[in-house]
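Below you'll find the structures, each written out as structure tokens.
FYI, it's all coordinate maths here, none of it is from the lab. On a predicted model such as this, the values are computed, not experimentally measured, just so you know. Cβ atoms are built from the backbone, for glycine too; each structure is taken alone.
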Structure P
Amino acid sequence: MKRIETEILIEANPEKVWSILTDFENHPKWNPFIKAITGEKEIGKKLTVSIRPPGGNGMTFQPIVTSFKENLEFSWKGKLGFQEIFDGEHYFQLIGQENNRTKLIHGERFSGILVTLMGKALDKTKEGFELMNKSLKIESEKA
């Protein structure tokens, strides 16, 4: 198993950050990592997610929503090919902080037999998470 986890402090309350994060239709306008996301925001439902890590190839996959707790947590689990070949559980956690701020924890837990072969691709994925975090911060801190 391999885990990538990033975090950033956003000068906006969790409700505002959540509203931007879960407004799938507008992701292409601000998100440099997740280029498109569609589907139902409900546990057990399928999403269609298109990503493009910096310097990497784009990819579209169809994960299943595993958590959707308003203003707190959103996650999905996807797989490449068959289960246990290369699986990823992607998550966003919003933690309210003092002075109307939010700590965003954005990560993914990878498992399966191909994880060890995906080292450089996963490094680019982490860069993509960090770019997305910075862009979400900018978008959330707009007046």
Structure Q
Amino acid sequence: MENLKEITKKLVGMIGFRDANVDFDEMNKRILIFIDDEFAGPANIPELINHFSRIFKLVAKKFDEGPITVDVNNYRKEREKLIIELARAGARKASATKKEVALPPMNAYERRLVHSELSLRPDIKTESIGEGSGRQVIIKVLE
């Protein structure tokens, strides 16, 4: 993990972000990057995460580190909280109305968060439907 840390810090510095800090959550295998730069505005962070993820996935593979998650300015952490709350709200609505609730389209990781969160509820069933970028989770009440 030390090699990965060193290379990550060098790469972020070489990219040219001012005042960038890199931290590691070894327990959850996360690279936490904090950037104070104009380009790291909220609209650009998902794109930054995708680019950094590609780069650090290759670096981690070289050092046999396995899957690594990249987060920039806690965007992913906040997004995960939002998705989980959306899943819970959808489950409450489905339970109250006894009707299916369709969540908005999500990527595979976000859908997995929803399925995992709602798997703890014995009265709810989740199912992914659709294809590509239109794939979404449907929440159903078990009879």
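Kindly point out which one of P, Q the value -0.75, -0.88 was derived from, the read-out being log10 I(q)/I(0) by the Debye sum over Cα atoms at q = 0.14, 0.16 Å⁻¹. Value -0.75, -0.88 for log10 I(q)/I(0) by the Debye sum over Cα atoms at q = 0.14, 0.16 Å⁻¹ corresponds to Q out of P, Q. For which of the structures P, Q does the calculation of helix-only ellipticity at 222 nm (-39500 (n - 2.57) for each DSSP H run of 4 or more, over all residues; to 500) return -15500? Corresponding structure: Q.
Looking at relative contact order in percent (Cα under 8 Å, 6 or more apart) over structures P, Q, structure P comes out largest. The greatest value of distance in nm of label points 7 Å out along Cα→Cβ at positions 25 and 73 among structures P, Q is that of P.
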